[in-house]
Structure 1
Amino acid sequence: MSTPYREFAPPDRLKQFVECFWTVDPANALQEYPVLPDGCVDIVYSPGVARGLQLVGTMTSARRFAISAGDVQFGVRFRPAMSRSFLPLPGFETLDQLIALSDIWGVRGSRLNQQISEARSVRQCIDLIEERLANPRDITVVQRICTSIVERAGQVRIDDVAFQAGFSTRQLRRLFLEQVGLSPKRFCRILRFRSSVSRLSERGHADWAQMALDCGYYDQAHLINEFRQFSGYTPGEFALLKR
């Protein structure tokens, strides 16, 4: 399942908000290119798609996209919860959604879509997006909490997180649903899953029991069930696909 996928680091001023810019440039058509939940929101440009630039909201399950040969997909991946600084939509409105950027940014979004479609290189696309990602909103408490949870790969106790932030568990859940679109518990589950995918991609195979413990799962069965729910595969099946 080798795919010409590349990542480009964001400039220093955006590193707090953006994980990377990325491209997928397939030499052959991909009928079911898989994208796994990672807790992030992306802005994606797909040639030939009527709506052009789209916001891809935080996903709760794997999605598969058809990509034609030679159609370069371009995108920017925000760090978990950080898209809100530029795309001030309630999290629950974007969860598992594809939304035309022009519906969010209006004329600015339409103009950016036209400029991206006319760009002659990936570098030009990145420069155009960077220019639009200016003057971010102030970081919220929830965004700070999300950053801390990301740093710990989702291995936290929600009650402890709420207490340290000065919230009740119920208050924290309400704020997460409003700003992130996910409950704190589900957010942590996705981050633990993402950590397991990363470890599997690095190693190609694993001691499943040890991997489960390293990623914060109760046992191997818990890891396998969570992996299947978020990706549609068992860890072993996914490892074979990545070869």
Structure 2
Amino acid sequence: MIEEMSRTVRALLRGLDRAALATVLPAPPGEAGQAWPYASLVLVAVDHDLSPILLLSDLAEHTKAITADSRVSLLFDGTGGLDQPLTGARVTLLGRAARTADERLAQRFLARHPDAAMYASFKDFHFYRFAVERAHLVAGFGKIRWLEAGELLEALPPTGLAEGEAGIVAHMNTDHADALQLYAGKLLGLSGRDWRMTGIDAEGVDLRRGGQVARLPFDRPLATVADARATLVSLVGRARAA
């Protein structure tokens, strides 16, 4: 049961490119009053260890709130398009956000959100890493559970993909664009051309076309970097046979 719900959480986090960010908004300087919850929409990429990556402006209210109190929450909503949204899955993460200068995290975010490159270098924009402490999954009526951070990843072996990901993504987009169209059209039933890979992790491939994102899961988690090539080739064969 825990592993099934952990997989659901991982699929939600990796399949969505935005979330609702809740912070603790302090009272204005010089004014008496209490802190208030403050929710806003943010673009998100998720690292291999499930840590969400954010790109925030220093001028934004949520950034000011994080500076005062690093405790934050992120809601990933997977109920879009359902006739009865409350039957769908959504997960709320609890954790702390901290500014990061890790270039790999920045590149993973920009691969997921290429348009953000226009302002990512502005002096008042910085990347933040969200360290997950707990997750509250609601996967439909009666399917509700708190999960600790360790439970979300305990079934996944270390693969080394974080270090090799950029090369794999660049290679697929440059030399195997036709394979990406097969993934999207034949395996996921998506229309349109010009699908690009934005990331690969132990459990699947992330694709993007304009404002649309898609997730192609693997049948089983990758165990090594070498498994990635074999799996990607296998998926091409399956797509051509479809």
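Quick check: 0.55 is what I get for FRET efficiency 1/(1 + (r/R0)^6) of positions 12 and 68 (r between Cβ atoms, R0 = 30 Å, to 0.05), calculated from one of 1, 2. Which structure matches? Considering all the candidates, the number was obtained from 2. For the structures shown (1, 2), mean count of other Cβ atoms within 10 Å over residues 52-59 is largest in 1.
With helix-only ellipticity at 222 nm (-39500 (n - 2.57) for each DSSP H run of 4 or more, over all residues; to 500) coming out at -9500, pick the structure among 1, 2 it was computed from.
Working: 1: -13000; 2: -9500.
Among 1, 2, the structure yielding -9500 for helix-only ellipticity at 222 nm (-39500 (n - 2.57) for each DSSP H run of 4 or more, over all residues; to 500) is 2.
Throughout, read-outs are computed from the coordinates displayed, never taken from laboratory work. None of these values were measured; they are calculated from a predicted model. Cβ atoms are built from the backbone, for glycine too; each structure is taken alone.
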